[in-house]
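Given below, in the form of C-alpha cells, are the structures.
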Structure I
Amino acid sequence: MKLLFSLVLSAIFLIPASAQAQIGLYINPVASHISTSKADSGTFAFLGDGNTSAWFEGVNIGGYYDRYHLKTVDVGFDVRDTYQGSNNARLNDFFVGARVVGKNLMGPMWRPYVQLSGGAATSRAPHSTISTTRGAWGVFVGADYKLSRVVNVRAFEVGYGTVTTISSATVGSAATSLPSSNQFQVSAGLVFRIR
C-alpha cells in the first residue's frame, strides 16, 4: 500500500500543471464509526467477538490535484491513505477519487468539495496477525477555509462508504457469509497548498 501511495502521489507532481492548477497535501486526524448488521465471533472478528460496531481513530494522509477550472467549479482527483485502529484491530484504507470543488458558493475564502473514491482496505482483527485486503468505496463532503496562500483549514469532512473487513467468513471456517461493514468518517485539520 505504501509503495502504491508513493507512486500515485509522485505522479501528481509529474503531471503538467496549468498556471492555476491547485495541489494540496494534508495529514489530518480522523475518526470512523464502523458497523455491520451481523455480529462475528472468533479469532477473526474484526469488531471484536459478538460486536456489531466500534469507533476507530487514526490519520488521513493524502493530496489533491484540481486540474480543470470551470466557471463555478474546479475538477480534479484526490489520493489518500487512512490508518486507523481500535482495541488492537487495524484498518488501512487506500482511496483514489474524483473531486469537485465549488467556487464562491460560500464566499471567496471557502472551498466546499465533494468526492467519490474507490480503492482497497486492509484489515487485521484484534486477536490475529493475519490481514486481508478487499475493495472499498466512499463519498466525502467537506469544506476548506483559506487562511493564506499556502495554508487552508479543513473545517470539516464527513464520509460514508462500505468496506469488507477480515472476518470468520473471509479467513476462518464460518459457513455463512457476513455483510460488508458501513463506515462513517469525520475529519478536520490543515491543508498545505503547493500551488
Structure II
Amino acid sequence: MNRRKYDMRKRAAAVERTRRRILEATMAVHDEQGIAAGRWPDIAERAGISLATLYRHFPTQEELVTACGELTMELVDPPAPERAAEAFAGIEGREARIERLVHETFGFYERAGRIVDNVRRDRLALPVLADAHERLEAGLDALVREALEPLGARDRDVALARALTDVRVWEALRQRGCDAEEAVATACRALVCALEAG
C-alpha cells in the first residue's frame, strides 16, 4: 500500500514537472511569436515533448492559454487596483508622485512589456485573453489615478499620464538606447512638463 502511494506521488510530481515545462515553453514561444500565432509544434519542441503529450496535458488552446496566463501573472506581478494605494504610501508632492508612477509602470514593463503588447493585440483573436487584458489595464489605470488624484488632476491630466506611461513609450525609449533608469527619468520629465503645460 505504501509503495502504491509513493508511486502515485512520484507520477503526480512527474506530471507537474511536464506541465511546468510546457507552460514555460509556451511563455517563450508566445513572447517570440505572439499568443494567437504561437505554434503548438514549436511549444512541444521547446518543452522537449511530443505534440501528443502537449495535447494530452492541454487539449485546447483556451486551456493552454489560461494556464499559461495564470503562471505568467504570478511571475510578473502586474499592478492591481487594490494595491495601488500602497505604491504611493508616504509619497507627497507632484514630482515625487510622478516619479513613483513612472517607476512602478516602467518596472512592470521591464518584467512584462512584451506580454502587455501581446495580450492587447491578441485579445481580439482569443477571447480567453479578455479578462487578462482588463486586469492589466485596470491595474495600470489605478496607478495613474492614485498618483494624480491628490494633486487635483483633471480627467485630461489622467488620460495624458496614462498615455505617457504606456508600454509603447517605455518600449520606444528602451529601443532607442535608454537603459531602464534613463527611460524612467526621461518619461518623468516629459510627464511633469506635459502636466505643467496643461
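Only the coordinates and a few stated rules stand behind these numbers; no lab work does. Just so you know, these numbers come straight off a predicted model, no measurement behind them. Cβ atoms are built from the backbone, for glycine too; each structure is taken alone.
Of note:
- Among I, II, which structure scores highest (criterion: mean count of other Cβ atoms within 10 Å over residues 75-82): I
- Here the criterion is Kirkwood radius over Cα pairs in Å, and among I, II the highest value is seen for II.
- Label whose coordinates, when Cα Rg over 2.2 N^0.38 Å, for residues 67-114 alone is calculated, return 1.61 (choices I, II): I
- Answer label among I, II for the case where FRET efficiency 1/(1 + (r/R0)^6) of positions 107 and 163 (r between Cβ atoms, R0 = 25 Å, to 0.05), calculated from the coordinates, equals 0.10: I
- Given 15.4 for mean count of other Cβ atoms within 10 Å over residues 99-106, calculated: source structure among I, II: I
- For -2000 (helix-only ellipticity at 222 nm (-39500 (n - 2.57) for each DSSP H run of 4 or more, over all residues; to 500), calculated) the corresponding structure among I, II: I
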